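Below, each structure is written out as structure tokens.
All of the numbers you see were taken from the coordinates with simple rules; none came from a lab. None of the values given here were measured: they were computed from a predicted structure. Cβ atoms are built from the backbone, for glycine too; each structure is taken alone.
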Structure I
Amino acid sequence: MSLSERQQAKLKQLNQAGSIAEVTTIQSLWGGYGELLRVKFKHGIRPSLVVKNIAFPEQTKHPRGWNTALSHQRKVHSYQVELAWYQQFAQDCDQHSYMPQLIDSSQHDDQQSIVLEDLHALGYSEIRQQVGFKQALVCIRWLAYFHARFMQRSASSLWPQGGYWHLATRPDELAAMAESPLKQAASAIDQHLQSSDYFCLIHGDAKLANFCFNQTLSQVAAVDFQYVGKGCGIQDLALFVGSCLSEQQCFEQQQNILDYYFEMLQQALEHYAVPEVNFTELEQQWRDLYPFAWADFERFLEGWSPGHWKLNSYSQQQTQLALQILAENSND
């Protein structure tokens, strides 16, 4: 898939450019659903834009074999959610939780196209496969401000439950799990995560690969809002930590991670003057949910990809803690 003549003409018009200098593929989209392109211009308002071309194939190519009708429906809806996000919510974010802004969108036949600011051209040019703990905190700060900005908010145009792994959207993976206490407790864990008095919009796929750093690695912006929806911020935090820190770091830095996240969340709630939030209550409830967030993701991985590298001794410890809390609650 490349840019059609119609798309090229539209992009030149949008960017008031005389011509397109170069089109490069940033990456293919998951499962063969299209590609992400960087379009460079000669003498335009912006040096470059990013185009997300989405096509819905008849035969999908899931890397792990999950080529089901439900998987396809979930993916199609995820792109509808992402477009709604950029149209209705992205402009509410500031430099504390920056993300590319929508330039244009279009639907033509079976192809959807989203045109976005190019974060690379805005200085967010560094994508890292590994980071140190100091850089991880930069992303955690982004998450805290993002959660504060959308505290106690949900929307019908987004997912009623954010995150690509939550139980309601993964019945096939649950069925594929071996029988275990975790499988038996899957519904109780999911309900527990939805029991907090405080919720927000969560990114839903806050892995390290979806953050773009500036050159000094002191600021980040985020991309990929296909699974944004209602949840508790601790779910994003657990997914992020699991995506970039070793199990040893998870053990050693757990207290520091949680303390820093809640320090930044409180700071962000004050920054945005968010009303009617008892922060002491919020922090206690969300801290208590941290092992449940880990257990919920462990449940997904055990069904989706047994033996995945993220299934480690730390995630297992957190899962056992969640199961123990559920058992104690049932005995009360």
Structure II
Amino acid sequence: MTTIQDIAHLANVSSATVSRVINKNGYVSKSTKEKVKQAIQELDYVPNSQAVSLKKGSTKTLGIISTDFFDTASVLLRSFTMEAQKEGYNVTIFITNQNKQKELDALEMLKSKQLDGIFLLYRTNEWEIIEKYEKYGPIVTLNRVDSDIIPSVYMDQYSGYLLGLEHLYNTGCRKIINLYSNESGLNTQIRIKTFEEFAQKYHLPSHDPSLFINLAGTKDGAQAARWFHQQTEKPDAFMCASDSVAAGFVAEAMHLGYIAGEDYSIIGFDNIFLSEMLDITTIHYPVDLQAENAFRLIYQRLVNKEQQVQSLDFKLIQRGSTKRTIY
């Protein structure tokens, strides 16, 4: 491997002069600079990126950790990366597949100064383990977390989920089934609580959350549609934790002869392309702006300068999978 000393020997200058040329720091005459550049080109010298990072105290690289590559994750990744690039940062993605050690390996890169900061989308390890790494660089999470150490760009799921439930009620739906996601997630716990309070408020029948829980994608939605087909007394509406689940339900139900918005109502969550493509009513969840806010919180810590974050709100997007408001 070519070193600075090799370049200095070929250019017949000191190592300090070569260093000034490479780092663009300090005065070097034009003729000497040209000799050094010529030697660099002849020797095909490439600076050691890790050594440069250690010297400057910054890698200009951020990490994104996720358990999987969900539909919403792609939006988050794109928005975070584009915002980071505006400030000259690159982004490395770590998919852990719920492997705790893989997540720890990424966190260790923060500790060893191979990353400047981390945006944690979906975690595997306990918070008390993750919190120990925050002293090595900023960690911001998408998750709802009660922590004085790790900031979050979490949005209150209660208000967003209630928007959908209220819309179903206002269009005449009284037998509502919820298709929940990860049972251990705080978002799911909040949504279960939201429905229980909603059902109590309007004196509606409730149901055991375990009926449909841990649903993650279109296959799970399709399975729920087949359950719907088998029922003699059918529910009239479904509230989903994601657009992917809603899309799977709508597609399979159509195959079985049921039309969304006529034979039943269904609402998704996120407002990703699937909901627009299949004309599914959904809750717009501004995950793109969440990602931008996450970068700004990380960048604020890195440059020690306050950054402006955006105010975020949920919004009902009414499409053809629910009836028009009648109450």
Structure III
Amino acid sequence: MPVTATLHTTVIVTRNRPEALALALPLHLRASRLPAELLVIDSSDDPSANQALMARLAPTTPVPLIHVPSPPGMTVQRNIGLARVRTEVVFFPDDDSLLLPGAIEAMLRIYDLDTGGRIGGVCSAESHAPPPDVLDTAASAYRMTLADRLRARISQPRRRFEERYVPDPFHLAAERLYARLPPAPDWLAGEEAITVPWMTGFRMSFRTDVIRQSGFNEALGRYALFEDVDAGFQVLRSHLLVGARKARIYHHKAPQRRANGRALGAMQLLNHAYVIARSGQTDRAVQRALRRFERYKIAQYLAGARGEFGRDRLAGARAAARVGMDLLMAPPDQVDALYLELRAACFASED
């Protein structure tokens, strides 16, 4: 099979997390397949630390390091970066994504072999351990919060439980999207790669021309929970999504709360409904799965509603569960406007 080397651009979105970027950025510059350009789309209140970091690294690498000031918002910033990409593939790690050796090479290998252009996105597997020595030797290393460390430790058994007893309705929507696509190529197995229902934001890449057809949905707001799933579902309308198991990326979550409790609780359920509605896969089985999932999340939040944040999160989830099904029942051309209306009714602000 003829193989061509696929060129890629790395786009990192960041805001007020210079310690995270200082850990992650050097790892991108150690890969054996370097990006054509590395863009940092920065909405920090004070970007000087990030600019200084990039100035220090610039003489050590042939990769152009480009700092782009931007307004805040995950999807807004991703779209700003996407508009500047000139290569066939764009990689969108988070600013706290730590690449293990060989990760980029394994992801790009899938694009190299996909001579027919059937694959629209490739993600890595999630590593449950950081790259060797990075957190031990870096002067800027920070510790994840206790809550994030505990969530990471129980993530696999929790995922197995949920997949068996309360499957995420996203899975059903993805199954229906895949049913419209041709089968995956046989050579994926030899590369230890599989098709995936969606890609998690801290480890995803896309064919640039494919993701440009939809971009990232700015209606999801600044935190934009599930913007990665939404982007993946738009790609699945025409192309496959693939997970490269040989590629590993560790998510060293920066210790920063993303939104207030009510907003997080509401977004968990309202954005689920919205992303599914935008996918067009809203049959009765999907509706039933969403209802079961809503009840499960509310029970989960009820158990954790001891402090003010937990109580607010529960209230937001309950508010979203009362109206989320409206999105699945709405005509497709009214879904976006209805989401913005329901979002405003469920919570006033993400701050």
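One of I, II, III was used to compute mean count of other Cβ atoms within 10 Å over residues 18-25, and the answer was 15.9. Which one was it? List each step's numbers first, then the result.
Details: I: 12.8; II: 15.9; III: 22.2.
It must be structure II, since only it matches.
Comparing Cα Rg over 2.2 N^0.38 Å across I, II, III, which is largest?
On the way: I: 1.02; II: 1.33; III: 0.98.
Going through I, II, III one by one, Cα Rg over 2.2 N^0.38 Å peaks for structure II.
With FRET efficiency 1/(1 + (r/R0)^6) of positions 194 and 306 (r between Cβ atoms, R0 = 35 Å, to 0.05) derived from the coordinates and found to be 0.85, which of I, II, III does the value describe?
Details: I: 0.85; II: 0.55; III: 0.30.
Among I, II, III, the structure yielding 0.85 for FRET efficiency 1/(1 + (r/R0)^6) of positions 194 and 306 (r between Cβ atoms, R0 = 35 Å, to 0.05) is I.
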